[in-house]
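What follows is a group of structures, each given as structure tokens.
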Structure I
């Protein structure tokens with residue numbers, strides 16, 4: 001009985017070590033990362049100076065595919081457009097997917113950095129635009145390469161399969177969808193675990209933020225085409241004013257969140273644009289409302305979308321419009337589903353990061369209403385244990401100043417957003433390597 005008890009105790013102890021703590025290493029994870037930082041910072045500055053917009057990340061994909069190929073990965077390009085899939089098989093064990101996104105934004109950089117982007121291009125819509133990594137996806141890609149290098153150089157420390165993907169078009173909410181549609185889970189090993197991180201403009205540089213459960217929101221873009229009967233501004237009785245109808249719709253939409261949802265069920269319905277009319281004394285015959293709609297659960301999302309259609313039609317009927325002139329609601333196809341962190345897995349990873357980095361650098365943070373299409377990888381197969389975490393990028397001096405004075409800080413997508421890239425990249429690389437080495441520990 002004592003022997004059985006002892007064996008049981010040892011099994012439990014080993015299991016606990018693999019699940020909750022950093023793996024025993026024959027090298028220092030932090031020491032390796034710091035030694036690699038000069039190389040990763042050179043890559044980061046190159047990526048920052050040469051950003052590419054969504055779905056045209058041709059040079060970025062080619063450059064990083066070459067590096068991972070040289071590290072010994074089996075690399076496939078042009079997955080879901082410009083996506084890259086790098087696979088490294090290293091014996092029996094689970095499969096871990098690590099994602100980084102590649103695309104930049106049509107923003108004119110105003111950071112003042114010596115390596116600031118000067119790139120200009122033409123958008124999908126045919127408009128001239130400057131290009132900047134204003135969401136700092138360049139830090140994501142640099143850490144991705146750092147992680148790939150450490151793991152490929154230390155294959156004796158882990159056993160299993162790595163599927164490392166570079167995803168296009170995250171900013172348009174379609175990159176993950178396109179890669180999955182192109183056979184990501186059929187052409188390549190399907191993951192048991194999926195990991196990613198995003199830099200944060202609201203956390204101090206080097207601090208990890210995590211959220212169990214929903215962490216990013218469903219994001220829908222909705223158009224409401226409001227019709228009416230135009231005429232002279234002096235004779236409104238002879239018209240059906242679409243601006244008045246549109247205004248009624250805007251007001252009524254506010255009740256969807258305030259009166260139809262549980263107050264503890266977060267949601268957003270924002271009318272971002274109201275377009276109508278050309279002159280002071282002309283009543284237009286149409287108006288266009290552009291909405292962004294945010295939610296977490298599928299049920300709440302459907303409640304909001306159904307409610308928008310119902311309110312638009314109902315207000316049209318109340319105004320006395322005939323059937324053919326009732327408002328038309330269109331849900332755009334650039335939908336981003338909510339991102340869900342599997343709670344138990346997320347909490348285990350948080351404990352692991354705490355053991356590696358210290359408790360002052362790992363904190364639980366609230367979910368946000370922003371969108372992130374990383375959620376599609378879990379949504380496509382809910383047996384996958386999935387987690388995306390934040391890595392703070394606010395430079396320490398600016399953080400301290402903001403705390404003292406209350407001044408605002410540049411947000412993600414701001415032309416002024418310049419994260420402390422060295423701390424973002426080193427922290428993310430150390431955390432990601434620790435996670436993978438634990439999940440795939442021999």
Structure II
């Protein structure tokens with residue numbers, strides 16, 4: 001396990017990952033601004049509307065309106081915030097047809113309603129939710145294609161998911177190998193012309209030089225310095241992307257077993273790990289009653305569990321378990337508009353099942369929540385989205401410079417071998433030639 005071994009390992013693992021990392025990096029840069037790109041190319045209608053001088057309908061009245069517009073639909077998730085300058089969008093999927101026992105086929109995935117009147121503005125097709133066809137490429141599915149490439153290489157089935165999962169594992173391990181290779185070797189390099197006590201640079205001083213890119217000298221040196229410096233400055237985020245990719249691609253197969261070795265429970269395990277009913281059923285409570293109960297339970301549990309309830313964000317019903325999930329922004333939220341606390345209670349009786357926090361409840365959930373939110377740029381607004389977009393370009397830069405370094409060294413080795421061969425031929429005695 002000498003340094004040359006790790007150099008060769010880093011080289012060949014990097015070359016094997018290059019194409020996959022470039023694809024996921026560039027598509028990830030686009031996905032950081034998916035909504036804006038869709039709106040710019042006309043793939044999805046703008047969510048903004050003109051503010052009107054009349055009262056808004058509440059979320060429950062708008063849901064009732066959606067049920068009237070699509071009696072064959074199920075509306076299992078309800079946004080609780082209604083904004084004066086944005087359309088109200090509610091997701092829908094087909095309800096079960098009693099005559100066939102199968103779900104109705106709907107060719108759209110959401111309804112956009114006027115928040116003042118409840119009138120239908122537009123039905124949103126499934127391409128906007130990553131569920132439609134990828135080919136032929138049109139403005140309506142180009143970002144859907146980018147998402148499919150980013151998550152599964154646009155390959156049907158699980159082959160693309162497993163491929164990217166294996167790449168993510170290799171990338172995670174290679175992050176540590178690459179970091180090790182930036183560390184200077186322990187032998188100290190003398191500096192000509194200096195006294196004996198000053199002829200040796202400190203280990204930290206030599207490592208500091210690796211953080212500084214250089215644009216002077218030969219092409220190989222420029223690429224090498226740029227590759228090293230860029231990887232050091234962004235190393236923490238590179239590791240976040242790599243390990244969170246393992247979570248997204250191979251969460252149950254790899255991520256959860258590894259995390260369990262450190263005594264960490266996987267994210268959302270307790271939230272959705274409920275016993276299924278013998279037969280799915282609708283709730284006895286109305287959605288308005290459920291929201292009231294959810295708010296009461298949040299207020300009751302807040303002083304006991306040490307969190308501060310903020311605005312309600314979403315109400316969801318899981319027909320398989322017969323439970324409502326009331327999601328709110330709280331003091332446990334990584335961002336003010338993101339759900340930090342989920343109240344789970346029975347859909348018939350309103351009895352509390354559990355309270356789940358995505359941060360501060362246990363180390364595994366907190367850690368996984370943060371790396372997932374950072375990966376998807378779902379916190380800290382525009383600055384993080386710009387940073388995540390730029391990280392896609394940085395990863396591409398690292399891939400390009402890495403390949404360039406390999407090509408330069410390969411060419412140098414070949415030239416050296418050819419020169420050595422010519423010298424051996426020239427130095428042979430005449431009779432052996």
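Every number here is computed from the coordinates shown, using simple stated rules; none is lab data. Keep in mind it's a predicted model, so treat the numbers as computed, not measured. Cβ atoms are built from the backbone, for glycine too; each structure is taken alone.
Once distance in nm of label points 7 Å out along Cα→Cβ at positions 52 and 180 is calculated for all of I, II, which comes out largest?
Of structures I, II, the maximum of distance in nm of label points 7 Å out along Cα→Cβ at positions 52 and 180 occurs in II.
Taking 1.6 as the value of distance in nm of label points 7 Å out along Cα→Cβ at positions 140 and 292 derived from one of the structures shown (I, II), identify that structure.
The read-out was computed on structure I.
Have a look at I, II and say which one yields 24 for relative contact order in percent (Cα under 8 Å, 6 or more apart), as calculated.
I
One of I, II was used to compute P(r) over Cα pairs in 10 Å bins from 0, in percent, for residues 28-211 alone, and the answer was 9, 36, 37, 16, 2, 0. Which one was it?
I
Have a look at I, II and say which one yields -16000 for helix-only ellipticity at 222 nm (-39500 (n - 2.57) for each DSSP H run of 4 or more, over all residues; to 500), as calculated.
Structure II accounts for this read-out.
When mean projected area of the Cα convex hull in nm² is calculated for each of the structures I, II, which structure yields the highest value?
II
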